[in-house]
Structure 1
Amino acid sequence: MPQFLKMFRSSTTAGTPPLAPSQERVPRRSTGFQEFTKVIQAREGLNVLDLGPTSPTNIHYLTSLGHKIYNVDVLLSSMDPALLSPGEDGVATVDVERFFAENLVFRGEQFDAVLLWSVADYLPELLVKPLVERIHSVMQPGGMLLGFFHTKDAGPQAPYHRYHIAGADTLELQQVPRFRLQRVFNNRHIENLFHNFKSLKFFLARDHTREVLVVR
């Protein structure tokens with residue numbers, strides 16, 4: 001089966017210098033990803049949306065299973081200075097309407113699986129709910145999303161990571177500077193965020209992270 005990679009937005013946003021991630025990769029077992037993998041290994045020809053930083057490792061892993069991968073580095077795209085507009089208090093805020101007019105615009109594509117990673121914890125507040133609504137609108141019924149959410153025990157300095165797929169139940173975490181944790185969701189917050197979805201399943205990891213599988 002043909003294998004494709006389609007980039008809807010470059011990993012380097014205009015006006016924003018590229019970030020230099022740490023070269024160190026720390027392996028991490030993931031029950032949530034293991035469950036996610038079981039689903040995508042059972043079928044071929046799926047459309048998979050990766051919302052984290054581009055990873056050649058992820059591209060190879062997913063395309064080797066016969067899937068198409070679409071990558072949008074949502075967090076980096078949100079840093080584009082052109083998307084900022086003055087707020088009522090004089091503090092620059094993200095122009096939500098313009099952001100979604102320029103990002104996550106899919107023409108007829110519907111996704112069977114979405115890798116949200118930990119993006120929601122670091123994204124500007126104004127973009128979080130609209131992002132989940134956009135994801136819901138472009139997912140197939142029965143499609144699965146995997147998201148990671150910090151617990152309060154992770155601490156306010158919890159670093160942002162690029163996730164590389166190292167196996168069916170293993171990820172490699174590569175720290176990316178500059179992004180700061182914006183919020184901590186509890187279970188109720190996460191349930192409210194995905195209230196339009198069919199079901200959620202939580203896994204509490206040892207590194208103060210909630211892994212959440214969401215079914216559209």
Structure 2
Amino acid sequence: MEIERSAASVEEAIEGALQELGVSEQEAQIEIVQEPRAGLLGLRSQPAIVRVRVLAGLTVEEAPDDEQEEMAFEFLRGLLEAMELQVELEVNVVDGVTYIDIWGSESSEDMGLLIGKGGHTVEALQELMRAAVQREGAERCRIQLDVEDYRKRRRRQLVDRAREAARRVIKTGKPEALEPMSSYERKIVHDAVADITGLETGSEGEEPERRVVIRRRR
């Protein structure tokens with residue numbers, strides 16, 4: 001089965017398609033048909049369009065190859081040098097996810113600026129890195145950017161929070177909405193609840209107030 005979905009961002013389009021198909025990212029082949037583009041004065045803007053196909057017994061979320069890692073690494077190094085930040089970059093694999101980690105060598109204030117309120121700046125840097133890698137011909141950038149383990153810690157917090165909320169939904173039968181999150185963070189919550197029998201998740205609301213709702217399976 002194959003569907004196309006459009007949204008304001010690539011990640012949001014992917015999330016919508018995966019939710020409709022009822023599969024995880026590892027169970028689907030994802031093709032980016034069109035990157036989002038902002039039109040002049042907001043006119044004639046183009047949404048992101050993705051094509052998602054369910055795989056039969058295959059895993060497509062492979063580790064990024066060395067070339068993709070090098071492209072992402074070099075882009076970030078040039079960007080951070082232009083920002084005149086004294087940092088170190090390091091490639092690590094944690095729980096099957098490849099990260100380029102940024103570590104501060106001096107000012108913790110600089111690292112706070114790179115993370116941004118609620119992680120918004122590191123999310124924006126992630127999008128810049130992804131776009132730069134894909135401009136070089138990569139089908140999809142599978143590398144995650146992190147700043148002093150902020151996103152790894154946040155991932156663990158989201159998984160714990162999602163499972164706690166899931167337990168309450170099982171006990172009370174009442175749906176529970178989590179706080180607004182980015183599409184990346186909503187995907188973490190969807191995956192954390194996916195294996196819990198009798199529950200389902202969905203995303204509700206408009207960006208930037210879009211959030212995950214956990215409920216008993218209908």
Structure 3
Amino acid sequence: MTTKKRVQGVLELLDIHYPIDGTCYLDYSTPYELMIATILSAQCTDERVNIVTASLFKKYPTLEAFAEADLSEMEKDVKSTGFYRNKAKHIIEASNALLSVHGAEMPSDIDELTRLSGVGRKTANVIRTHIFKLPSVVVDTHVKRISNKLGFTKNTNPDKIEQDLMKILPKAKWSDYNIQVIALGRAICKAPTAKCDECFMTHLCKFYSAKK
């Protein structure tokens with residue numbers, strides 16, 4: 001089966017099993033809150049981030065409050081998400097840049113987004129997907145793992161995986177693929193042990209075929 005046919009088959013099955021409803025697994029109410037939540041999500045579960053941000057967004061109710069936050073205090077606030085020193089620093093610096101450079105408005109351009117402290121392509125693409133509704137490929141741990149298993153990429157570097165997926169997926173499906181694959185990864189194709197016996201597309205999966 002050609003890659004094009006496997007891609008088409010995968011996308012059709014994802015649409016059937018995980019209809020798109022605009023789901024974002026991080027809780028937020030403003031663009032800058034989504035930026036902060038996504039920065040915190042690095043090497044941390046969305047569930048833990050949502051617990052932390054529930055109190056964080058109350059303690060710092062505005063972008064200005066984040067920009068003016070005390071670094072050591074912010075480190076304590078986000079400590080349970082891991083890598084808290086870097087994350088606290090990034091949150092404060094990115095908040096200041098949004099105010100001083102962008103007039104408190106979140107940019108949509110990926111180059112401008114990735115100039116913000118702590119905002120890599122993953123975070124930028126999350127913002128572009130959910131705030132601006134721009135087709136974007138978000139390579140999180142689920143997308144990385146499952147795309148490799150499906151044979152859509154052989155790379156392990158997220159930026160290279162993003163480029164591989166942009167080449168083989170229809171642009172109109174980029175954002176859908178992100179959300180649907182995350183749902184698949186949470187429910188069935190889990191790490192470290194996938195529930196292959198429950199999966200609806202083993203006939204399209206190179207990883208499964210190699211096991212047989």
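Derivation of every value follows stated rules applied to the coordinates shown; laboratory data play no part. For clarity, every value in this text was computed on a predicted model and none was experimentally measured. Cβ atoms are built from the backbone, for glycine too; each structure is taken alone.
One of 1, 2, 3 was used to calculate helix-only ellipticity at 222 nm (-39500 (n - 2.57) for each DSSP H run of 4 or more, over all residues; to 500), giving -7000; which? Write down the numbers at each step before the final one.
Working: 1: -7000; 2: -13000; 3: -17500.
Going label by label, the one that fits is 1.
Among candidates 1, 2, 3, the computation of distance in nm of label points 7 Å out along Cα→Cβ at positions 69 and 109 that gave 1.3 used structure 1. Which structure, out of 1, 2, 3, was relative contact order in percent (Cα under 8 Å, 6 or more apart) derived from, given a value of 26? Corresponding structure: 1.
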